[in-house]
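Multiple structures follow.
Every number in this text was worked out from the coordinates using simple rules, so none of it is lab data. Everything numeric here is computed off the predicted structure, so don't read it as measured data. Cβ atoms are built from the backbone, for glycine too; each structure is taken alone.
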Structure I
Amino acid sequence: MNKKTRSTILLVLTAAMWGCSFVAFAIGSSHLGSLTYTAARFILGSISMIPVVLLFERQKLSAQEKRAVLKCGLLTGVLLAVASIAQQYGVALSGSAGVSGFITNLYTVFTPVVCFILFKKNPGKFAWMGFGVALVGLYLLSGAKGLAVGIGELVLMVSALLWTAHLLSVDYAAKSAPPLHATALAFCVAALLSTIAALLLESCTVQSLLDAKYAILFGGVISVGASYTCQALGQRDADPNFAALIYCLEPVFAAVGGALVLHEVMQVRGYAGCLLILCGILLSRVRSKEKKSV
């Protein structure tokens, strides 16, 4: 198997694991509070990152690199915690893994728009077209009548904006610090913040944790440790624009996973909305072939 083929397979696996994670999130929300589930999966995810760091970044860090890891890890960790918690609340409120996956993936559309607002960088005509198409798809997907949308969809849109901020912070961290060390620290920060919030605002029992054990295992080991490892190995031999395009498959896997595992069924307008959002996401990535994206 050549490098290109292996890289493509690993990137598709990454998108599949990220997408199917929404099924685990939906199952976890039926047994645990959003804060508790988020805390549990990030604790497990932090532990799963230990062998990844030891395998790919074994070199000793300089004093400057340690400061950069601390700065970037704290920044991305706080954003990761807030975005994950908002996403988990949105999944619980919407009650659909498929819908949650599609709306959350709007961050790939929001990113060029936010960059234009903050940094005055025009994302290009395809990004604007994608943004408009995705908004129409969101309206259809919500199943709402008139101009109203459900609280779950609104929370998921907020989480998509937070994931946009997280994506920009990761981009900054990748240029400033050893990426795996910074990511591992970010997971630890997210685990600490969500655990403190869960202890203060929620209660759980040992039985509820046992009932959600598979959702916690998948959400922690697969959506954190395994997916990040596949991402790192896949992108090593792939063009980043090609990788970003494959990641657009994430909401498709979320919808398929929701249908197969949770037996979710949407109305025709819901499927039309999913298709339009996917088209919007793909349109927003066309620009990256013309001009390097942020």
Structure II
Amino acid sequence: MSTRINHNLLSLTSQRSVWTAQNDLDKAVQRLSSGLRINYAWDDPTGLGISERLRSSIVGMVEAEKNASYNVNMLQTAEGALAVIDEKLVRMRAIAVQASNGILTTLDRQVANVEFQQLKSEADRIAKTANYNGYKLLDGSHAAATANSDPTLALGNNAVITASDGAAIKFHIGETNNAGQDYYYVNLGGMTASDLNIASLNVSDTASSQAAIDTLIAAINSKDTERTFIGSMVERLQNTILNLKIQRENATASESQIRDADFAEEMSNFTRSQILMQTGVSMLSTANGLPNIVAQLVG
């Protein structure tokens, strides 16, 4: 046993042990109360850096997923309008076929033409007014300037491009900013009466009715191309959303593994630190009493 009183080494050792146990206890309490293994940068500097980058990436994925969902909603709005336009065009074709029959009277054709013109006007009105959040979808304002014949991109005045042409709508569906990967631009062909070349059609006589049939067939084909393009874009965006969900799920799992506290482990650390704290304080009290024992030697 040491018989020196100027420096109580046993007390210093006990103090260090108590300080260490106190730090471990504080850390365990903090982790248990917050649910996080990393509460401050000094808890795990490297882990903090990795988890912060993952957290930032996850936030970007969440917003990209929302963007893709908004884009789907927009395209679904356009497709709904096209479904109504489709009904009008099909009915107009039926009327044109009917009016081409030579046994109809002039009055019969005049009556048929009234319905024909109203259907045409309504199809045109729908195309000009269909919008999502202020974006007119089918009036031709977002159509490609030149019709595209490349089936790998689109058909007609529809297109998917990596650089804006001034008319296309930007779809930002990634967490970063790489053209063609995180964003691209989409052209939507116009579906107005003028775009479909049906503005001047009528069924007031046999010749006009026959001409209207061919023009309406072409218009219906253009409408079908537009709906096919929109449908494929919705399918593509739904796959984008699914992929973002998978990426976010795995990134969140990695971030959680680094940053979140393991409660079973932290409870064990808490109990261990609590016991060490109690025994350390007891030993410190004993060590602090040793000088009094030495004093008895000179008493």
Structure III
Amino acid sequence: MLSNQTLIAQLAQIPLWQWITEPLTLEFMRNALIAGGLAGIICPVIGCFLVVQRMALLGDVMTHTVMPGMAIAFFWRIDVAIGAFISGVGSAFLIALLRTQTIVKVDAAMALTSSSFFAIGILLISILKIKIDLHGFLFGDILSVTQADTIRAGIISLIVLAAIAIFYKQLLFYTFDRLGAKAMGLPVNLIYVGLMAGVTLTIIASMQTMGVVLVVSLLVGPAITAYLLVKELHQMIFTGALIGVTASAIGLYASYYLNLPSGPAIVVSVLILFLITLVFSPTQGLLTRSK
């Protein structure tokens, strides 16, 4: 087996155009790049709203709460997207109920819901004896991405992006002034549920390449990276999507050439881009901002 140094040396001798095009000759890589690119767009788009609302932790919660629904869907042999969506939106309702109808604080409600749903999902997989690649399911598996996954990701992306475009003004108002939006008669509870539905759909679209546990990195990482670069929300959304697509492509190519799990490779790419921005951002960089 080749050492990392030998592998890197061989890769350095390959022309750049061949280095880029060689993975495209394989169907699973084409599918992974399409699905990863779509995830790189919709994750930061949704993530920007979560980051600005200081609800980034909710993205992490939702990635765990889809587990029971997915386990049951596997057992009943129905589309896992249906089970994941029901489970994810159900957890959002539970968090909202605990937050509004009890004295339990929202952070405690999210922590309890996240750990409980995740544990229930793992127990269901064990009790129902579901045959599933748990490692790939949790952390992504580039070899498992099929054309059906890319079609699903494309349909979900269109739905999420269309909904955001149509209701952007309402989401903008809700994001920056929830009390004001409620006073103006906007259905804030419905907007909350819609946003959580968008997060759940985003997780479903991204789980094949990222895994359900690591999707939160693509939700939050590009969004906070863009937050260091621009000031307006619409600029943050477009910049975050560009960063997300770039990180997905870098991670998937690294996964292909270095034989790495696709999800962690994308997460590390997101982290590297964030650290570069943190240091060199024109206005917020550690080395460039005015004292």
- Message: Suppose relative contact order in percent (Cα under 8 Å, 6 or more apart) works out to 33; of I, II, III, which structure was it derived from?
- Response: II
- Structures I, II, III compared on distance in nm of label points 7 Å out along Cα→Cβ at positions 180 and 204: the greatest is II
- Taking mean count of other Cβ atoms within 10 Å over residues 60-67 for each of I, II, III, which is largest? III
